[in-house]
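Just so it is clear, none of the values below were taken in a lab; they were calculated from the coordinates. Predicted, not measured: the structure shown is a model, and the values here were computed from it. Cβ atoms are built from the backbone, for glycine too; each structure is taken alone.
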Structure 1
Amino acid sequence: MAALKIPVISSLPAYSMSVALEGATYDFFFRYDRRDERWFMNIGDDLFGVPLVAGANLLRQFGYMQVDGRLPPGTFEVRDTANLDRDPTRDNLGTEILLVYNESV
């Protein structure tokens with residue numbers, strides 16, 4: 001099972017991109033919410049507002065959407081390069097704090 005770094009950035013408060021994962025391409029939208037001081041991720045037209053938080057399988061509660069192919073079959077996690085288990089801030093997403101996809105196979 002390979003771990004892939006998703007190329008997220010913090011220089012823009014909102015942006016979209018497409019990423020190929022395990023043979024399929026998925027559309028992502030990332031946005032920083034100033035009120036909550038948190039990054040959120042959408043995947044395609046099926047999953048909205050997943051908070052990027054450390055120490056969690058970000059798609060855990062959406063397994064049924066992985067089975068039917070609407071979401072990638074692996075897991076997403078926020079990984080702190082300093083091993084401090086920090087959530088991403090407005091300025092460190094993609095540098096000190098990474099979004100990692102762990103393949104299912």
Structure 2
Amino acid sequence: MLKQLQRTWSEVKAGKPGHRFRDHYKRRNHSARHGAIRKPVMIGAGAALIVVGMVALVLPGPGILAIALGGALMSTESYFAAKALDVLELRARHAIRSILHR
């Protein structure tokens with residue numbers, strides 16, 4: 001399981017910014033057959049992590065990390081979530097660049 005996570009992280013990290021999550025979604029869903037229960041479970045788990053992360057933003061805890069992990073989980077099973085993460089990544093990179101160059 002740990003080897004699988006490391007390989008997946010390496011593939012996503014090596015992808016082109018703005019396309020890495022959609023490319024991972026396409027690779028994952030094109031090459032493997034999943035059971036009918038996997039998709040709703042992964043999307044539900046991702047949504048739950050996002051909610052926990054939002055609560056942790058106001059309370060002490062790793063809120064941003066939980067939100068990111070929830071989004072990543074959802075993007076493995078949802079093209080819409082993968083596309084949203086790609087757009088968010090580009091916007092975050094742009095915001096960070098503009099903050100650093102002030």
Structure 3
Amino acid sequence: MFHQVPSYDFSTNSRTSEVTVITPNLNPIIIVEGILIFSQPELVEMFDLKVFVDTPADVRLLRRLERDVKERGRTVDQISTQYMRTVRPMHKQFVQPSR
């Protein structure tokens with residue numbers, strides 16, 4: 001299985017008659033996700049590519065508030081207490097250093 005990718009001539013702003021043949025790499029792709037995945041050096045060594053999706057703290061907190069109120073029936077006070085006692089310190093201790 002292969003793909004033919006047309007070549008482009010920028011001086012004429014058009015495709016040329018030449019094509020580049022690309023044969024896909026059939027090695028398996030495994031996607032591993034998790035907020036603490038990069039804190040495990042033995043796992044990190046096994047990855048060929050690493051992507052860390054960072055979200056600002058205020059956005060993370062708002063998402064947690066909305067989710068926990070709607071889906072888990074928690075109050076804003078309960079969410080705030082949990083966030084300040086465990087979520088925020090654990091993020092600073094484990095997630096931030098491994099990003």
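Can you spot which of 1, 2, 3 the value 1.6 was calculated from, given it is distance in nm of label points 7 Å out along Cα→Cβ at positions 12 and 76? Working through the options, I get structure 1.
If helix-only ellipticity at 222 nm (-39500 (n - 2.57) for each DSSP H run of 4 or more, over all residues; to 500) comes out at -26500 when worked out from the coordinates, which of 1, 2, 3 was used?
Corresponding structure: 2.
Here distance in nm of label points 7 Å out along Cα→Cβ at positions 44 and 84 was derived from just one of the structures 1, 2, 3, and that gives 3.7; the source is 1. Looking at mean projected area of the Cα convex hull in nm² over structures 1, 2, 3, structure 3 comes out largest.
Going by mean count of other Cβ atoms within 10 Å over residues 52-59, which of structures 1, 2, 3 comes out largest? Result for mean count of other Cβ atoms within 10 Å over residues 52-59 over 1, 2, 3: largest is 1.
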